[in-house]
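Down below are the structures I want you to see.
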Structure I
Amino acid sequence: MSDDVPVAAAPERPGRGEGTPDPAGHPADRPWTALWVTALALPPLALLAAASWFGRWVRPGADDWCFLPAVRDDGVTGLVGKFYLDDNGRVANALLVGAYAKFQVAGHQWYPLVSGVLVLAVLWAVAVLALRRARLRTPRGLPLLLAALITALFLFVTPNTYKTFYWPAASVSHTLPPVLACAALIPFLLARSRRGRAVALAVAALMAAFLATLSEETAIVVVVVLLTALLLSGRVVAGPDRGFVRRWCAAGIAGTAAGALVLITSPGSMRRRERFGAETTSLLAPDSLTASLRAFAEITVTVATTWQYAGAVAAGVLLGLLCRRANGTPPRPPAHWPLLTAAGVLALLVSGYLCTVIAYPVFHDRVSDPSANRLWNDYLLLYVILLVGAGALLGLGLRRLTRRTAPAKAVCAALCVLVCVGPAVSLTNLDTAMRSRAEKWDAQDRRLREGAEAGERVLPYERLVISNMLEPFSQGGRSYWPGGCVADFYRLDRVTDGARKAP
């Protein structure tokens, strides 16, 4: 990781399968290699583009009904105050919710495009900078392939893409937070001077504090990963950089602690604990811990048997097969790769289980239900990134065993394309469902607005459910929430169940 030590000019003695630099030009530098690698990024990019275009059919539902009138009447600062003083203390969450709710329905329609581009841009930047920091050269399109495929797998290989990608409230709480955590790596990877390192430390602390008041689950993942890096730094980080890496990890942990303190001591958090006292006090009860372990085991089986995640391994293998050092020789696997692999798996399992523990008292057995998979996203991005790393190790190992890597490249290239087929079909079906709901939603929106303008105070509301989203009059009409928020949105006193005829 040192920035000041130049790369040795003399090539190392090649090992088996490494060979010597190709006098006709390195394969990674050949235009054909860059062309086909870049072409592999097109299918996941097309998925993201199509999904963003389908976002025009998104309409509010569930919690969104409550956020819209609050921001309309009191502004973003009013929503922040409501979260901090009354709801849950998540001030950063309120800021991001207010950022899209400020534009009302249009904010929901633009949110998928904005968030999708943000995810891709952050992962692309991290991939480019991480490879540069490791002093590895790759074909020009490979960082884009890695970022695009990770984005597609993270957002669309999911049992409920609507709640992961299209529902802004869930995305703000569980999809964007791990991506924002990755964004904190950018100044870390760019730091080359004392000032740059100071900026990286400040960003790590501030981003960690922000995440702690945005998503408790992501904050847990961040702390576990930073603690793991801190413990491993003595063995895997070079001496000149060890102190900086440790200070950076410590800044992130301290920032998370500060943010957690703001959250826990907020009036909103205390009110929430009063409202759900039984659930919060049972968090560490033996029965709850056991049930959380069982639920996490079910989640692990579901995720591990989702074959499309093999695309992340395939992309990693391509990275291992195509990367090289600046002097043209293939890199070797890290000396401590078994330790790094074990630490990565352990960090994933520990953070995933802890996320399940804090979610279980509220969601109970539904925490492992695929329809509630948005709760998994806080650690799912880490899973996909670890799969890419595992694939890179496989590619480096394969490269040392044989010079005939063309068949492996062909298989991996085919797999990168194949894993996009299932999500493409699912997105097409979801587009149809969202369009149907949007047409009904718009018609009902006009009816309710016209009725309110005509002086009506009570109007019927028809449930418009998509992807198991909550709507008023669920549970056979017994549950009114969020009917009160719907009434506030249209400035009514109350809405009634439109599925039941008036007597």
Structure II
Amino acid sequence: MFRSLRPLSAALLLLLTACGGRGDHLPMPDLPVAPAVQPSVPIDAATLAHPEFHVLLTAGDASRRVYNNAVLQMRDSLNDVGLGIDRVRTMSADQKTVGADVYEREIVTRSQRNAGDRVAALPGAIEPPTLALLSNRILDLAATAPGQACLAYLVSTPVGGGLKLADDKDLTPEILDRALIGGCGTSPTVVVVSACDAGAFATGQMARPNRMILTASAAGAAGFGCGPNVGLTTFDECFLGAVNGAVTWDIVFDRTRACVIRREKLVNQPTVAPQSFIGPAVAGLATPWADAARRGPAVQVNYLQGIGRFTADALPYFPTLQAKNGPIAVDYLHGPSPKALALTYAGTVVWVGAQRNETPDDVARLAVQRCEYESGGACLLYARNLNLTAASASGLPAMQPPLLARAGRLTAQTTPFIRDAQRGEIAAYLAQPGPKALALSPGSEIIGTGATPAAALARCQAQGAGDCVAYADGDRIVLAAQP
């Protein structure tokens, strides 16, 4: 048996030597010349509604674990909606995720006619993001046939006008533009660049008619909105929380930007001004999560119980945020059951206990909705009673798909901030003739109705709630329009 293994090991050694092991010695591929102006090529309605995405996820820098976390969480989310390892390439500079044993098992060579030697990996491999290998991987997306689309999610540290990669070379907007032309052509292409000082990726030649681009910040901007928290950067937490339940990418972009700005305001930090570009050929492009979103909004929490138990120091924060939220953790620890606690990595913590005959499902849903309302974006349900949530495949608890309906048509099933036992009151409101308006208290499950939003707010406040908001005008949800 040992004799049969030794030739294989020798072959792998020669292979890794030829490829540079980490891809360091792989030559840069020949990238297409980028046209100064790319004409807008019409994209058919079927492709816009049901694009077949080919995906590249890249954590370019290992200096912060949050980059790797974001890429792995995105891979989990895509896998949940059926984009398997054959359609999703993953790259990470984090050696804890990608070790030499992975390279030896999974990096092989193949000869491509008229293209020279290239490096390929078995589906599911996580590879080191050197500039040459990353450029090859973008070319390998090969999403130029009708119905196909590209998605590139790039997370790293800004350097030299571009993004830092594992070989200390920079991925610049110019190189990314040329690689995308080669790998995606004029097919619908979504690019998300998570880094400070990233605004240049959404301008110039990158801004082509077939592309949708979202960057975590404007050019020259750095701060809380694109900076790291415990598990993710603020931008990545907002972005990853925005994808579930979003039918189109413009919805994802709007949700992400609003979430970042809200969380910056919570800590009195100036905005880093996330930038976006939506090409005229791809306005309304569907997301990979669109089919699930079309089945209707989420109405129940997703919770997978872990093996840990909640304690006074169980919140997943740095010491400063741990101290700030410590009293909330103590209150939750001693609060009545059933109870649930939701949070964001940026520091918002909300818990709900049974004080008005709430059911276990009530408290879990209310905790998530109140957290979403305060933080401006998706939250994770961190605890139910004294049980902690389990980690997903990425190693972090999964974020809850948004439960808080901020716009659209009012229904009794999706109305937030109330117990299930109160949904009959909403059904009765919907059956009433107009004019009518509905106000809700996010913190105390109080409902107010009236002929106008002002009258509904007054009715809500008269019942003792100090946090009432106008939620619906007639049957139309207006929460998104609130200041």
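All of the numbers you see were taken from the coordinates with simple rules; none came from a lab. This one's a predicted model, so the numbers in the text were calculated from it and none came from an experiment. Cβ atoms are built from the backbone, for glycine too; each structure is taken alone.
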Matching 48, 16, 11 (Cα extents along the principal axes in Å, for residues 216-271 alone, computed) against labels I, II points to structure I
Rg and Dmax of the Cα atoms in Å, calculated, reads 24.8, 90; among I, II the input was structure I
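Just checking, which of I, II has the largest value of Kirkwood radius over Cα pairs in Å, for residues 40-191 alone? List each step's numbers first, then the result.
Values: I: 16.6; II: 15.9.
Structure I gives the largest value of Kirkwood radius over Cα pairs in Å, for residues 40-191 alone among I, II.
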Calculated from one of I, II, helix-only ellipticity at 222 nm (-39500 (n - 2.57) for each DSSP H run of 4 or more, over all residues; to 500) reads -9500, and the structure in question is II
Candidates I, II; volume of the Cα convex hull per residue in Å³, for residues 152-343 alone computed = 157; producing structure is II
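Matching task: 22 is the computed value of relative contact order in percent (Cα under 8 Å, 6 or more apart). Pick the structure from I, II. Mind showing how you got there, number by number?
On the way: I: 22; II: 11.
Source structure for this number: I.
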Output 4.0 (distance in nm of label points 7 Å out along Cα→Cβ at positions 32 and 240, calculated) maps, among I, II, to structure I
